[in-house]
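In the part that follows, the structures are each spelled out as structure tokens.
Throughout, read-outs are computed from the coordinates displayed, never taken from laboratory work. Just so it is clear, the model here is predicted, and its values are computed rather than measured. Cβ atoms are built from the backbone, for glycine too; each structure is taken alone.
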Structure I
Amino acid sequence: MEDVKKIRILWVDDEIEHLKAHILFLQEKGFTVETASNGNDALEVLETHQFDLVFLDENMPGLSGLETLSRMKELRPTLPVIMITKSEEEDIMDQAIGSKISDYLIKPVKPNQILSSIKRHVDRERLVSQKATSDYQAEFSSLGFRMSDNLDMNEWQEVYKKLVYWELELESTDSPMDEVLKMQKGEANQLFARTVKDNYEQWLTEDSGPLMSHRVFKHRILPHLDKGEKVIWVVIDNFRLDQWETIRHEIRSLFDVVSDGTYCSILPTATQYARNALFSGLLPTQIQELYPQFWTDEDEEGGRNQFEEELLGTFFKRMRRDFSFNYHKISDNETGRKLTENYSQLLNNDLSVLVYNFVDMLSHARTEIKMIRELASDESAYRSLTRSWFVHSPLFELLKKLSSSKVRVVITSDHGSIRVQHPVKVVGDRNTNTNLRFKQGKNLAYKAKEVFEVKSPESVFLPRVNVSTSYIFARGDDFFAYPNNYNYYVNFYKDTFQHGGVSLEEMMVPLIELLPA
């Protein structure tokens, strides 16, 4: 075993002299073993020395094993303690387990039992790291070969799920394969951008195209309403597949996950475009043409998402449905708590649409506020903050209440985000929009090979502000920077989470359907 000499064990037993063979066995394996013959001596040793594991006899004179265990936990709450007992009486085991033992062994114990217990409780992290590393190494080549094929959208969804799976498997390990995975994700995004360039226009125009923002309502919400089901549609702004995976466990304690997939966000992967398409069932130019009163161009004043409820209504009118619905946007805990307290009102309608803005606010705060950037210093920490928000949020409390109701819950987002690293220079006039992942304007100057360019916006259903308007989209983890104040701009925005462009993280949006367990 690697590094076992660093593992220090305290063995507490009033007949410790009878255990010399076991102790010698562990020492030969490279462990450091110290002993104590009673509870008081063990506690004195623990006050001044650090150990990785304790073997504790349950039946000792004086301070009993259970009493010793209780005091040990006061001194070292996280220290793994393995109880060794002659008795299998249920009440003793209940007391021991209630006092947070890590495991128990029944006397007489065998050397291999002891070694196995140590591996499970002390060496687990290293063993898990080794297994995750070897498993990813085994799949690395097959993933690489698969990505190099000409994949369709369904195949890219499967590849992305695999990459997210390995990202989460490797994040808690100190494995060099973590860096290899980051490189493979970067390669995947470059190949995915090529797929988008070659197929995006066709995806939008063909009825058989992949599930995209403007098709979600019709194909994944409406059929359940037509069956007479009540639907709660939860849209967590800027929510990614990896963030869904971090809250999956909490959700599964309340609901059965009956559908667990993704859909493809339209471009730009920004709220004004993607969420309006999600709620209206239309592409941007279609909204602009059919409902000009509900569309705000980039260069116009006013909120660009102020007509979401009205767009939901237009969808039902076009589909000739008369379903009742309500809409709620939750931007703070107070609003969320009030909604949770009055959750029964949601069940009075066929459809309730709830938009939660926390994750989007977190990504913006991480850019602007140094403390938040330090708290969410990398992808793993960003996921951890998302999970922490969720388990303490009014949304989780609402889901707990809804889990006892006859309702289908759909959890999704309008788009994801990507942590940007590489600046790409672009020049535009003062009317060019400010988003770092896409630019819309006239006379944009850039290197065509560095971007996904759309010179004819109408071909991908994007509005023209004027006759020479074009769009460019950043690929992978690139972001757009102006030559003026270039170094300041780059240093400020590098390593921030942005959205609007072409990447798996932004476009492959989680789409989850839940039914009460």
Structure II
Amino acid sequence: MPKPLNILWVSFEDTNPFYGCYGDPLAITPNVDRLASEGCIYPNTFSTAGVCAPARAAIITGMYSTSIGAQHMRTVSPSAFGPANPAVGYQAPVPFYVKCFTEYFRQHGYYCTNNSKTDYQFNAPFTAWDDCSNDAHWRNRPDPDQPFFAVFNPTWSHESGMWDDKELSPEFDLNQIEVPPYFPDTPKVRESMGKMYTNIQRCDTLLGELLDQLEEDGLSDNTVVVHWSDHGPMPRGKRWPYDSGIHVPLVIRWPGSIKANTNNKRLISTLDLAPTMLSIAGLEVPPAMQGSAFLGPKEDEPRQYIFATRDRYDQDYDMVRAIRDERFKYIRNYFPDRPRSIWVPYRNRHPIMEELYRLHLEDKLQGPEKLLLAGHRPVDELYDTQNDPWEINNLALDPAYQEKMKEMQQRIDQWQIETNDLGLLDERVMRNIYLAKDEPEQSLQAHLIPITQENYAQETMNEGGDLESPAMLHIYCATQGASVGYTFEEGENVTWKLFTAPITLPKGSNTIRVKTTRIGYTESDERVATFNIT
């Protein structure tokens, strides 16, 4: 029987595919390029949102953030958003059947690690990972033959890496940078973009180190390596469903299954990553997942469309929905009376945004440079991304494209109904759903039920007791959708195993620690019980 496949994820934050293997002549990305030469590029890959938390919520669950109440950026830490917003300060109230997909890997014996960014719009449940820390690594697994799912998230390429206080590598010739037509071509804009290339190069170096470590460990031939990003880095990209916000890299190396140095133009959403990883590993894909597997035995038919969203990002509310096929992008603005540059102080620290504001006040912006700061926007936007890759020529009112407009409008209406788009719901309602979880009857609590050969239905024994061998222990939580973790270890830094089936208790004294969790809930207090098996 073949060994289970290992899976290594390496995500670069806030990154469009400015790589040599994608045809960028300025990029210094030898390790991404090496990975591509040994695997496949998926150039038509798009995120579900142009900002971190909603995008990552979709990736970790395989469900649209708008379907699980995770579409606003962010739902937690209301003090971070200036004047108090009565709607924020909650974790996304996801449906009870939604899990972090890594739990399904752990259920099948995988060692799952994350180093170390989460940002899911909810606290990562302790049952999601064997290790979620800055030290997390597949090399820490207790059994060297145990299959692993390992994630590394270098953050140098985050948009903040383009700010004025960050370093610029002298290796990049700023005169060679292609400045998008919706940005003013100034030294400050070019320097900021040069820092973007610098930070991608730094992330690429870490990728190379991880690939070398796989080789050193003799794991390269049995490990699927996946490189991706969550969204783009710059104004009118990050936080927006334009391609500069949602077009992301995807490179996969799967020795023996993916032909080396290939290019697959299939339309892919980052929503598809979770079901695809389960499919690659030969595991079942939960029916609630909205993504489509594009590899492995559970591979689905190719997509016809991808969908992307924009809602409240930090302080200010917005609502935008987008649909894209292989060529055309349709964008619907629910607030046409508002400027695109709604109030987002964090974004305003971006040097390119500072340049846009400066030149706007000096009345020096020209043509497409005015788009982001215009006082209003159209309800409908339609772009031919093949002939207009920067998405600046809106075809929504062009008679020649009305059939395409009608197709896209009808499909996005249908998608909103099919996926239960919670963007149509007042955010205060979602917060009240979250707060309602703290009602006494909904509190998380574990119950321990021992099972022996003589008695298969004993009362709950939460404090432990004496049992005759053979004996098993069943653990349950009465809260719908909760996950249960347990350990026999002592101390603080323990590995919490995921409870999925009754545990056989060996003879002697067995002290077990149990706690429960559910996404969006505060995890339960720890319960400790000792069972003496004679």
Structure III
Amino acid sequence: MKKAFIYILLLFILLLSCSRKAGDHDGKTVFRYNEASGITSLDPAFAKDQSNIWACNQLYNGLVQLNDQLGVEPCIARNWSISADGRTYTFHLRQDVYFHDHPVFENGQGRRVVAHDFLYSFSRIVDPGLAFPGAWVFNKVLVEDGRYAFYAPNDTVFVIKLSESFPPFLGILGMQYCTVVPHEVVGRYGKEFRKNPVGTGPFRFRMWKEGVKLVYIKNDHYFEFKNGVRLPYLDAVAITFMIDKQSAFLEFVKGNLDFMSGIDATYKDELLTKSGKLNPRYDDKFKLLTEPYLNTEYLGILVDTSLSSAGNNPLMIKEVRQALNYGIDRARMMKYLRNNIGYPGNYGIIPSGMPAFDLSRKMYYYDPDKSRHLLARAGYPNGENMGVITLHTTADYLDLCKYIQHQLSELGVNVEIEVNPPATLRELKAQSKLHFFRASWIADYPDEENYLSLFYSQNFSPGGPNYTHFSSPEFDSLYNLAYREVDPALRTGIYRKMNDLVMEDAPVIILYYDQVLRFVWKNVHGLGSNPMNLLTLKKVSKDL
């Protein structure tokens, strides 16, 4: 009865929405989306999660930017050069980029961006007294006498020197942390810059009633053009903050939102078929944009035998970990629990969408007979005498963990599930107090090193992301070799070897590689999609 009621309600809403005037704001085109998780700051120094990143991406620019294929393109830097040793980056800046208009500037008009603005912005990020979360992006920058090697020899040249070659660095500079801000405005507002933002981006700040609505308006002086037309095309962007995803979904169906990212279990079967396609019922209303997302979902296993808690834990045995990897039917899991949103995790930690991802290198697949053989070889035939293995997760992933629990029970492996609040799970994982836990890794920047750093021995938690405490001298040697290799093809080969080493030892069980899902009304054009799931609105247009 409940499903039937929802279906009738949606049909009624769709009939009403057919006559709606999309974007009817006195002839202005307004792009509207909802941010259920909220936005905490419009200061790019705090752009550490998707909601803040999306909001900041419309307001600010950096030296470079990433296109939808994750290639690095010029932005405020019109071009650049990298020294032969890979340690010195020299950027030549455009001279037609201006900050948004603001009373702090002379005559209220935004002034031109110069190299010293990047010197100020980057130095601000690494200031230990400010403790910004993005300071890590400059970990490879040379530091001498306590000063980071950022230089502005003149208004149009900006130089960065690294302590060692690090090929992913150029892509890192495309992150929101690395965008430029004006010292005059930051100086006036201090911490309150978070809600009084001024950047150089295609949209500028208009108003923000926290938890209710955020509005940007078009920057009429934006420096980028497409086909001779100045960007952006839209007149405004309006963001709402409905926490209830079902309510946001209904607003989208009514036409009060133009765009919706991802999908919730409450309306998954309404919008998608079992094969992951758009429900034909909505073919004439919406478009579904989809592609691989640089997010790997996995189960982590703490493999540090030096810990006192290791004891006789069967997870310390490689054959047991391999057996668990072979004991899960990922394809079935994707079909019935996720409507085939994403790809079965059969190929290692590096996700689909990365150059080193290789369909010919299938690591683990469903083979219960092989699982039983490996368990017997480890001394646990049919799971006998293994005891109970506790899997820690959050409520959002309970259905997946119950599926895994059932699959492994068929091998005689007794898995108990413990549900923790997200913050608790993160803390226990960082303190190496969990032997078996659900986790995920979303790329911060488009390079495989971002994933493989999870297994570098110098990154042991709590100081780093190696929560499994995997350690291999051969892996570490290859990791350091990849740092020095500037040829992308050769670096890809190194990354594949590293991936193979990790999966052979099996400190993780890869569940699936995620997928970007974007639902958008058909009167919206140019939205695009990318494996980082970055929302870029400067080239979006909308029919009135």
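One of I, II, III was used to compute semi-axes √(5λ) of the Cα gyration tensor in Å, for residues 317-420 alone, and the result was 24, 19, 12. Which label is that? The correct label is III. Have a look at I, II, III and say which one yields 20.9 for mean count of other Cβ atoms within 10 Å over residues 309-316, as calculated. This figure was derived from II. Have a look at I, II, III and say which one yields 20.0, 59 for Rg and Dmax of the Cα atoms in Å, for residues 117-356 alone, as calculated. The read-out was computed on structure II.
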